[in-house]
Structures are given as structure tokens and as C-alpha cells.
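A.B. asks: Pasting the structures here.
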Structure I
Amino acid sequence: MNSAIAVLGMFTPHASAPAFDPESIAAAVHRIREPIHVVRDPATGRLGVAFEGDVQTQHGSNGVTRWPLIAALPAAFPEWLGDRSFCEMHGLRFPYVAGAMANGIATTDLVIAMAGAGMLGFFGAAGLSLSRVTAEIDHLRATLGTDGAAWGSNLIHSPNEPALEAGIVDLYLRKDVRRVSASAYMSLSPHVVRYAATGLRRLPGGRIARRNHLFAKISRPEVARHFMAPPPQTILDALVRDGLLTADEATLAAELPVAEDIIVEADSGGHTDNRAAAALFPIIASLRDDLSAKHGYHRPIRVGLAGGIGTPISAASAFAMGAAFVLTGSVNQGAVESGLSEEGRKMLAQAGMADVVMTAAADMFELGVKLQVLKRGTMFGVRANGLYDAYSQYDGWEDVPAARRKQIEDNVFAMSFDDVWERTAAFWGERNPDELQRGQQNPKRKMALCFRWYLGLSSRWAIAGDSKRKMDYQIWCGPAMGAFNDWVAGSFLDPPEKREAVQIARNLLEGAAVVTRAQQLRSYGVPVPGAAFRFVPRPLS
């Protein structure tokens, strides 16, 4: 078979002879920063690899040993794995994003570390008060500025608290936050459109310049369609009428997609539809192409992939499917820069791929929305699902059978329902009195608010490291965490205290480049051994 392969010329090595044995080929795969040549052994027909040498088109030997050249591959760098326009647009070195884990788990320390390494990090603003988000944004601005290193923050859809969502957008616009990760949206809100359209202007050459860059995290084509299309005219008109956009900004917004960076979220921790990346990503990429053609966009919509990115092979797979960038979440939650407690990070470091469970979400509890959390070492998943079952079956706390009420009070609340309601009423009385009034008037709503008290605090217990509540820790986690633990076992990234976010990212990308090189060589017929696809983590500068 090999003798039938077209020959490009003859290769003369400078120093070392071409390698044909499996061990040498596997070692050669890891030399990604050097051009590599695929050559054929004239005697056996085997394909092998070689590095430095000369290429001639003539076949004469002149007494020098030459090898038929089958292919020549340039150096492969981790920086080149994604869409270069992504890095150019955002001023990044690497096509890598650390996602916005809520409740400040994606800390400012994490965002700053990412920015220092030429990567992009989003602060986890979801679930935090406006005053806390303001303080954290001020810290990021003071450390990173707004025109230098790239950084961003999260904007979570808050249908039950539109004033909070509006307040966060106001904050981001006042503080000149240039990049925002929008999550949990099923349709567009005026607030997210306002952020995306504010600051649009037409340059002298006719091109439209964006001031604000919206990253839309989606897991369904019907939601992706909202962000890949121009915003509805009704929303734009209302924003102009209310003085929240200028007429010029609205006119320009009608020519652009709401978001030019789309995050396809597959089987992730936290809110997830458990979609398979290999099935979901091509659908969204195809939709992007269709909408770009339909609307006549003159610049690209970049589509990245999140969920399940915990090993070099999974990262390489994302790039091979055409991802402009990859976004990680679970693996960063286990990093030392994470806002999760030390005990929580140790629990994550022990997780296997199957040690996750879907359970009730606090923010959309009444809708039956679920999220993916760590199962090993905590009872939160089981207890949260039990609360939702009780909510579904009964119209109020007094309707719950006495034995079940006692079980919830003793094993879940660790206090009486009345005590929980007292704390819940105090919280909503300060945050949203209308919500408190609805709870006082509707027994089922009151029960839901009390159940949400537990669901909401469980993640904060994990962040604080409350030892009394360890069995109630809510730790968002996807299967990627278990895959990551398996990959780093025995390496310098194995101990939880050594898991620095930048080292995690650099090793994932370095390994992805190695895996990509191995597949390239195999696609040219080189007998690449399976061991070549294995990249062992090592400290990278």
C-alpha cells in the first residue's frame, strides 16, 4: 500500500536518521514546535518521521542516502489550535477561556491569572449581590484595566428578578466591562440586548465597531438562534424609547448578531442539558453558517465548546470539530484560585467520571430545572431531589405528612421549618419584598422559598468550608472532573494544592497540540502508536 503513495521529493536528514519504530515515533509526536517530515523506507515501504534535513525534487542520490518524502508538516503550537480571529479580536495568546462559575467561585484571582497568561477568564458574578459584584469589578479594573488584558464577568438571566439583571447591566456599562458571559437565557431580555448594542459605531470605512463583546452560553439550537440573529426590532425600539440606546446604536445593532462569540455548552457541571458535544457542536456550527448567510454578515461568529473539557484528548476533539476556543469550568473549580473551600477542592480531586448526579436547581426550582453536581462525599443531590419531590406532591408544608416533615427538618434543614421561614423571610424582605409577599400569601410558594433556602445556602457552605454542613455541600461538577483526575493521577497536578489554573490550562493545550500532531501523522499513514496520544502533565512556563 505504501508504495502507491505519491512522493513529493527526496529527503536528506542533517543529523539523525528517520525513525520507524513505535517508541521513536511516539517521542517524535511530542516535538510539536519543530517541522516534521513523513518519509518512506525504500527497502520495507514503512512510513516514518524525520526532522531537520533537505528536500530535493530530483531522485538522484549522488552517494547520499535519501528517503522518499510523503508529507511535510510545519510546527504546531498550542496558540494555533483554535480560530486565530478569536485571539486577535480579544487580544489573547491562547484560545482558552475559564468559565464564570457562580457565587464567585470563578474568583478575581482566577480571572487575573488567566489574563496574565494570555487567556480569558470570566468572574462568577451570578448569585452575588450588586454591591459584591461592584467591589469585585472595581478590583479587576484596578488590576487589569479595561484597555489592556482581556477579562470579563458573568450576566445570568434573572426572570424572577429583572431589576437585579438590569442593575448588573447598568454596572457593567458604567464600569466599562468589555466582555460579558451571558448564561441561563432561553430568550433575549432587553438587558442583554442593551449591553451588546451599547457603544456600537460605524467606522469611516463602513465597518461596525463593537465596544462590548457578549459571549452567549447555549445548549440548544433554538436559543442559539436568538443570539446569532440581530435583536428583535421591538426590543431595540423599546430601548431607544426608554433612553437606554441611541437611535444610531439601534440601527447598527439590526445589522449584527447579538453575540459574535457563542459558547456551546455540552455535558457540564451546574446548569446543563447533558448534551453530547459530538452531536451538539456540529448542529450549532451549521446553524451559525446558515444564519450568517441569511443575514449577510461580513465578519465571523466564533463558536467555542464547553462541557466535558477535562483532558488533552477532549480539548483536541473540540478543536478538531472546529471550535474557535475551549471553555473549562469543573477543572478550574478544583484549582487553588477557585473560590471553593479547600475541603471542597479535595472532594473534587477524588471524583470519578460517574460521581455526578442531576438534582434540583435553586434559581429555577419551581420550574423543575436541574443541575449537575458532585455526588461522591455529599448527600446534597439526594436531599435536593427529595425537596423537589415534596414540592411537586403537596400544596404547602402543612400538607406534607408528619413523618416526612420531621425527616426534612432533622436531616436536611437541621432546624425547624418555622426557623427556616424566619431566615427566608428576612432575606427576601431585604432583597425583594414582593417575593416575600407572594410567599406569605401562597403556602406552596412559601414552601418553595424555604426549600430554596437550603438549595441556595448549600453552595455557600461548600465555598465557606462549613465542616458541620459537609454532607450538604453543593459542588457543581461534570464528568470532565473525573476524566481530569484520571489524566493527572501520579503527576505534579495530582495533589489538590498544586492545581494552579494556568498550569491546568497550559497542560490541556500543550497536550491537545500533541494529540493533534499524532492524529495528523496517522492521517498520512504513519503507524502512530496509541501511547503517542497520551500526554503526561508537566510544569510549563
Structure II
Amino acid sequence: MRYPNSLPAAETLTWQGPIDAVTFEASGMRRALGTLDAPCYFLSHSGRLGATNVGQSATDRARGGLPLLGTVDPLPVQRLGSPEFLESHGVQMAYMAGAMAGGIASEALVIALGRRGLLGCFGAGGLAPARIEAAIRTIAEALPRGPWAFNLLHSPHDPALERRAVELYLRLGVRTVEASAFLDLTLNLVHFRAAGLRRDGGNRIAIGNRIVAKVSRREVALKFLEPAPERLLAELVSAGRITAEQAALAARVPMADDITVEADSRGHTDNRPLVWLRPSVLELRDQTQARHGFARPVRIGAAGGIGTPQAACAAFALGADYVVTGSINQSCREAGTSPHTRKLLAQAEMADVAMAPAADMFEMGVRLQVLKRGTLFPMRAQKLYDLYRSYASLEEIPATERAKLEQQIFRRPLEDVWAETRNFFASRDPQQLVRAEQNPRQKMALVFRWYLGLSSRWSNTGESGRELDYQIWCGPAMGAFNDWVRGSYLEAPDNRSVVDVALQLMTGAAFHYRLHSLRLQGVQVPAAVAHYLPEHPLA
């Protein structure tokens, strides 16, 4: 396409500067647009489109110059999202690597991000208290000033585990948690929030314990936008777990500092589109803020599907205060998962995902999104749930079906599985065994959850011989990321650093934001220019 030497809508605008500073090659124009800390000028010269980061725009045609088609101002990645998010968490970018349970979001991952001034959340879900305590001490020693966070995963069938996690966090000084999979507020979550409240020297409410709530439903978001329920605060005061003053302060602040609106993501998900879910929660935030007049409105971030610069740019264009990534971090070398799993993730395409029953909410029918390429887990997990719905006990399962379970899925007699399950819950949550003895279907659920729980651990540890049973949490963002980096140095999983992925994603988001601004000015940028490529490491 030829570009005219003048445009009617901008006939008085010119670019003034040295012509040898203008690049007319696609790669050069892409680099000029990607130089985020400098302005970028697109101009016309002899019918060719050119770009440069030097010179200046002018309106005086008498001074000469070249026709200026469009200009974009500097846009460092620090300007994306909310400045309050950066200030509150002490980070360099409005970016967060979300928790991935079982330690997939590992100590190494959190520490690597924290050392670069980025927020990462340790995946504490499903781990024993001793393992979580060791992770806290390791991360706190490496990052004494932060930033870092720990996951608090809702445990509807094991509230004692949730309480132990909160008590551990309070005792060891964990100041930020990512609250995940909550359908309602719990006594333990309110305890964490209220226990960190006090008045500062200016008699203002100081929030010591921050909550980043991950939600995918409007009704759940509302619970985190409101103050803690009075009945739960009263119960905590009565039990001596918080003071009356802390309860009074908790009634004047929202339950969360940040709410991550989670769209089509890996793990627990409702597969909802971000384009309407995020604006809906934002409207709800504005309504509750107008009603309560909190000193600081709750920030609203975006997660689910954030696997490319275009996706991150779209989230910020929707007004996201920050973005959260998940699936793509699992394929990075710092992730606490096996090389085989990282290889499968690096080969995934957008359609290589499926929904499967969740181990922690199996009886409730809650599902999560997993990788289906290279594993039979989704099919086998669904088979277990179908049997659970069809029969009232293990004894009712037909002999042929039972034989298939023992040979193909469990690889051992169901009696042996139950014995292991009984030993596990005897020390962890004996009430589960009491309910199982009273309800044969509950016993069947615990046996089936043996497979669902171990399958993710096998994936993390690289259990030999169990590759077809690996449960790998994964959303379509993983396939989109692989499409984006194909042919670049990031294609190989061994080259994927969680910090470099974050920097490339955010730099690319700013690149596409500037590209969009040019398009709004009428500049038709060639396809070869309009694609941010991870050409070299940024970490």
C-alpha cells in the first residue's frame, strides 16, 4: 500500500528530523514501535511508510518535513494497570503469577518473580502444613521485603485444613493471600482479614493482611466487595481469635483489596468470557463503593486466557487494574512440575483441553479444566464421577466395571485403595471416616478421590508408568501462548523463565496498546509490523 505525502485530516502535521533516523523495513518499524520509553512517529516518504523514535512533530509546513501519519507517546510497562496496585504490593508491574496448587507455583517461581519486583503466589493448596511452613520460611528468607503471596484454597470438606493454614499464615507473618475457589466467606478467611487490622498514627485503618480474591461469579464477588459478615466477626470475638476493636474495623473495610475476575482458565473454572464478566464485576464494585465509601476502592483484575500480549492488552483495555497468569507459568523451568509435563504443556494447542471432575469438590460436581493431549486423565476421572452418580456404594458397581477400575485406573484392589485412604484421613481428618462409615456413597467418593488427588501429584513428581494418568491443569491460554512463541527462543520449555515470560507478555501488551492507538489515528500498519515477537530474552 502506498502512503500519500499528505492527508486531508492531518495536512498541517509534519515530522521534522534526520531522514537517516527513519526506518522503512518491517523489522525496524516493529522495533521502533516496541521502544516503549520513547515516542514513535509514523510518516510517509515517497509513498513509503516509515517509523522513527527521534525527531519531533510540527505544524509549520514552511519549515518543511515529512507528512506525519500518526504518533504514539511513550508507554513503559509500569503504566499499564493501576498505580495503586503497584504501590500496595510494592511491585514494578501490574502483573501477578497466580497460585497453582500442589506447589506447582513453587518457591523458585515466587522467588524469581519477587527478585524482579513481580508478585508471585505460592501454590499451597493440597499441601501439608509442614510443607507450607517450609515454603514460607524459604521465601521469606529470600524476599524479606517481598513481594510474595500464598494461596488459601477453600476446603469445603476439610475446614480444619483451612483453619490450620490461616493460623500458620498469621503466626509466620504471611501478609498477602490469594483466596481461591471460595463459594462463600468462611470463618477462617474472615479471621485472616480481621486479625491484620489496626489504626495507624493518623487514626486511619491500616490493613495488615491483604486478600486477593479470585472469583468467576458476580454473587461471589459481592461477598468480597462487602465488609465481613457481623455474625462471623461476633463468633471470632467470642472465641478470642480477634479483638472487639478489630471486629469494629472489619465492618468498615471490604473483605478483599483486589478481586481477580477469572474467565476461561485452568483448574476450577466456569469457562466464562472476560469481555462481559469483568465489566459486570466492575459495575458491582462501583455500586458497593458508592454505598460504603471505602477509603480505597477494591481493585479489579483479570485472569483466564491471559497467554498472549494481545490478551493482556485486551484485559487492560477493558480497564483491568492488573492481570494474572496461570497456565503459561506451568511450562516454565521454575514450576514445581515434571519435565514430561512441561513438555506436554509446551506442545499443547488451544483445543487440547477438557473439563474433568475436581478432587477437592468431587461430591459437589465441581469441574476443572485440564490438558487432554498426552493423558487419559479427563476420560478416566469422568468415568469415576459417572459411577459415583449411578451407584450408591462400591459394592453396587457391577463386577465387570469394578475389574476395569482395578486394572486400568487404580491398578490395585479397591480394598487396598480404601485402606490407604483410611490411613490418610485417620491422621488428617477423622470426621471424614466417620461420615464414610455412615454413608457408603461417601466412602466411594473418598476412594475415587484417591485417584483424583494422586494424579496431580504424579504429574508434578514425574511418576514413571503413570504418564497417561497425569492430571495437568491447563486452559486454552497455554495453546495460545505456544502459537505466539512458535519459532522463537521461547518455544523450547527449557528456555522459558517465569520472569522472562512476564516481561515479554507485558512488553507485548504495551506494544499492542500503542499499535491500537495508531490504528485509531488511521495508520494502516502492515501485518509484518503488527506482531510483537519475543526475539531475545528480557530477563
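None of the figures in this text is laboratory data; all of them are computed from the coordinates on show. Bear in mind the structure is a predicted one, so any value in this text is a computation, not a measurement. Cβ atoms are built from the backbone, for glycine too; each structure is taken alone.
A.B. asks: If mean count of other Cβ atoms within 10 Å over residues 50-57 is computed to be 14.9, which of I, II is the source?
C.D. replies: On the way: I: 14.9; II: 19.8.
Checking each candidate, the match is I.
A.B. asks: Here is a further query. Tell me which structure, out of I, II, gives 0.75 once FRET efficiency 1/(1 + (r/R0)^6) of positions 154 and 450 (r between Cβ atoms, R0 = 25 Å, to 0.05) is calculated.
C.D. replies: Details: I: 0.40; II: 0.75.
It traces back to II.
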